[in-house]
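In what follows, structures are represented as structure tokens.
Nothing in this text is a laboratory measurement; each read-out follows from the coordinates by a stated rule. Note that the coordinates shown come from a computational prediction; the quantities given were computed from them, not determined experimentally. Cβ atoms are built from the backbone, for glycine too; each structure is taken alone.
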Structure 1
Amino acid sequence: MDSELRFERFWTRAGAVIAAALIGYFVVSELSGLLRLLEWLGQGIATLPSALSVLLAHYASLPLSALILPVCIGGVVGGISTALVAGDARHAAAHRRNIVIGAGMGALSGQILTAALRHCTYALEAPLGETVAGVILTSVSALILLLPIWTLMRRRRSEGTSGYFRRPLLAYGLLAPTLLSLGLFLYFPAAQMVALSLNLRRFPLPQERFVCLGNYSALTVDPIYQTSLLTTVFITVAVVLISLALSLGIAVLASQKIRYAVVYRVILISPFALSPIVTGVLFLALFREGGTGILSFLALQIFGSAPSWLRDPTLARWVIIGASVWNILGFNILFYIAGLQNVPKDLLEAAQIDGATAIQRFARITFPLLSPYTFFLLITNVTYAFYGVYGAIDTLTQGGPPIGAAGQFGGATNVLIYKLYEDGFSPGSPLGLAAAQAVVLFVVVAGLTFLQFQFVERRVTYGE
């Protein structure tokens, strides 16, 4: 027993020494980068006084009518939402206090996005569409500071139950490193992206001009962007449906008890190890025109002619879909195989004894028990279809072939993420417009994810 204890202490100390050595090596090797990061943070902190003075000057020159309306909207949204989410009608005094706190915080929080817009949507000369968008943004902004307030309100009512820290400072201390990294590398760049989307700027020129929601208004009347949006929806739906259905079928076959099953599974999963760029190169070797691609060569030898795989708008889209499905297939198969191995065998045997066929057992037992895996893969595949197809498109079609006379409607495979890159990094491109596209793309993906959690998760069957 003493030897086991000494052995455990030895490896505990050895692990701590190794971890400290690795951290020290990282700090020493990346010291110049860390110093630049600290310098950047110092410069950001040094600009806070000037930014605060600019903000105060803005509010000092703001017309009273442009200030009262967003404050009232934020207060109403904060009070009503707090009464619905964190209010406790059983305690009248606490309920009224929570509503008052929610209204005050909503009025304050509503100024976050409204101030970023410089209250331009509430100006008398603002178009009706921008005014409506400003009201919506103020309502959404009112919820930003309310979310942590609601957490504190609900924690007080749940105090003493399991799953809650008795010392909140300990919880916040444990969360601090994660929140700090998220703030520096996610939320701050996202805020800069939103600010950039409100300005008119040409890459790589530094000059910019504030245009309020002009970039977003331009997207609504841009036929190329509308075509790109429809193309993205089509490719996303096709990739998700085909990849999930095909991977589930392959996973069922790969889960059978056969010789060398492990080898087959490794081969099936291996495409996921390749980047989308490599996948695009492989499919280019298959579909390159002029007889140099493998499939084009075979079509010429057998039929005497080969389709224009990458120049026909319809075929080009399906080539991109095929490359994307093949790239994500291994990831889906991996999770479905893991899910199939966790299906209780006694349920399947009992159903078989009762006379259920293989299809009935799969439809009534196996597939419902795989719903948590399907739900997870649905979210990841939708995200991949919006973002991960860029590599295959850049390698195979570069957003083409063109649609309409002289490409007036854009390219057949010019999805949102590819158009964003083109508009953001081409010389003379409208950088503010690309930033607006990035914000819209993020909102679309986040909205789809929210809807999936809100409606699809209800049909998920979790095993006990």
Structure 2
Amino acid sequence: MAAPALVWFRNDLRTEDHAALAAAAAHGSVLPVFVLDEAAAGAWAPGGASRWWLHHSLTALTGALARLGAPLILRRGPAETHLAEIAVTAGAAEVHAGEMPEPWARSQEKRVARALREAGVRLVRHRTAMLFDQDRLTTKSAAPFQVYSAFARACHAAGGPPPPLPAPARLDAPAMLPRSDALDGWGLLPAKPDWAGGLRAAWVPGEAAARARLDAFLAALLAGYAAARDRPDADGTSRLSPHLRWGEISPATVWHAAAATPTAGAAKFLGELLWREFSIHLLWHNPALPERPLRSAFAGMQWRRDAAALRAWQQGRTGIPIVDAGMRQLWETGWMHNRVRMIAASFLVKHLLIDWREGERWFWDTLVDADLANNSASWQWVAGCGADAAPYFRIFNPVLQARKFDPEGAYIRRFVPELSGLAAPALHAPWEAPPLALQAGGVVLGRTYPAPLVDLVAGRARALAAFAAAGA
């Protein structure tokens, strides 16, 4: 009988279109393993919302693998130690795993490969979380891309990702199984107080839920995606981001499903998938992306230290309704509409002049789709210090943005109910509303709803001066 093969699950918690799982299944008996190695991730270990999602995603994966015939072995601690020990105990000759773009994960991979090699076991890498081989996507001068449009053209010229693989029909488990941790013992779910009620109401983690979400999006929303994607007051986006972040569905599966629907919405949606891939490309070639600005001129930027303003932004108490609605949606559901992410991020970095890394860290802890590549690249884009970034003088006016993309105020009313008595457009800027309108709406600025943290015109001028002084 052939020696069993290990499958090291990482950010690819699914059974369909899983190249590592398919390769191991073709080899013979399969032993699936997931290792929670928080020390390896360091500052980028999963935040609170991500830990909640991971618990439920692993529960779903455990069930899916059991139905195929193999248990999922859970271990916590150094991946190199546990994988080498399990491989030796099981008599495995190979460990199959998907590659990850995060710098800490790539370092972890090297340690695992070395430990396995010393034990006489081979680590076989596969592409399970990315659309393309990042080292083969280069400019004509063989350099990494810095501009999205050129990167997207190269991706299309590469012919797109290969078609997705089916899940194995069944898995044969080894007769002797190593010990496994109990998932409940990891403490990934919140203890008292239980702050995850909004997450439970908004999401169902797992591969089956990811597929159902994709099918619903394709059937009802894809055709109108190009127009509806910017409207936070409507259900116009795929909401696939946490499923993609945890690999409950592969980007290739999503790509091919959307590409099979030739509409303007599909073309725009494929472009958004490539934005995700572009962020991966940036992190792959710039390991310091989460900590340091890509544009060196921003290294000397003088950010303001204002703990009270930062806390008000985190809590959705800035006095700017569209910003507060987004931050409260984030806290309640672990997710924020992408248009509002840009508005809220711009307000923090530009109007409040607070370091983009403060926002990056908050999003990391509160987003169920917290992805290191997307999070760091997007914050640098807003701050103007990244690749293909918004220029520093592009400062979102949150009132104009709200009136354009939430014209009747339905989104604001949902998440900032204390303003629900105001009619639009006063709802978007209550400090500009006549006193009688505020009184009729039951709003007392500074008491029932905060006055703005900063005058928008003055905040914009301050930001322009600070960025200019830094040589941005």
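Name the one structure among 1, 2 that helix-only ellipticity at 222 nm (-39500 (n - 2.57) for each DSSP H run of 4 or more, over all residues; to 500) of -22500 was derived from. Checking each candidate, the match is 1. If P(r) over Cα pairs in 5 Å bins from 0, in percent, for residues 5-172 alone comes out at 1, 8, 16, 19, 19, 16, 11, 7, 3, 0 when worked out from the coordinates, which of 1, 2 was used? This value belongs to structure 2. In this comparison of 1, 2, the computed figure 2.9 for distance in nm of label points 7 Å out along Cα→Cβ at positions 45 and 253 is attributed to 2. When Rg and Dmax of the Cα atoms in Å is computed for each of 1, 2, the one that comes out at 23.6, 83 is 2.
If we compute mean count of other Cβ atoms within 10 Å over residues 373-380 for structures 1, 2, which one ends up with the highest value? Between 1, 2, the highest calculated value is found for 2. Looking at structures 1, 2, which one was mean count of other Cβ atoms within 10 Å over residues 29-36 calculated from, given that it came out as 24.0? Structure of origin is 2.
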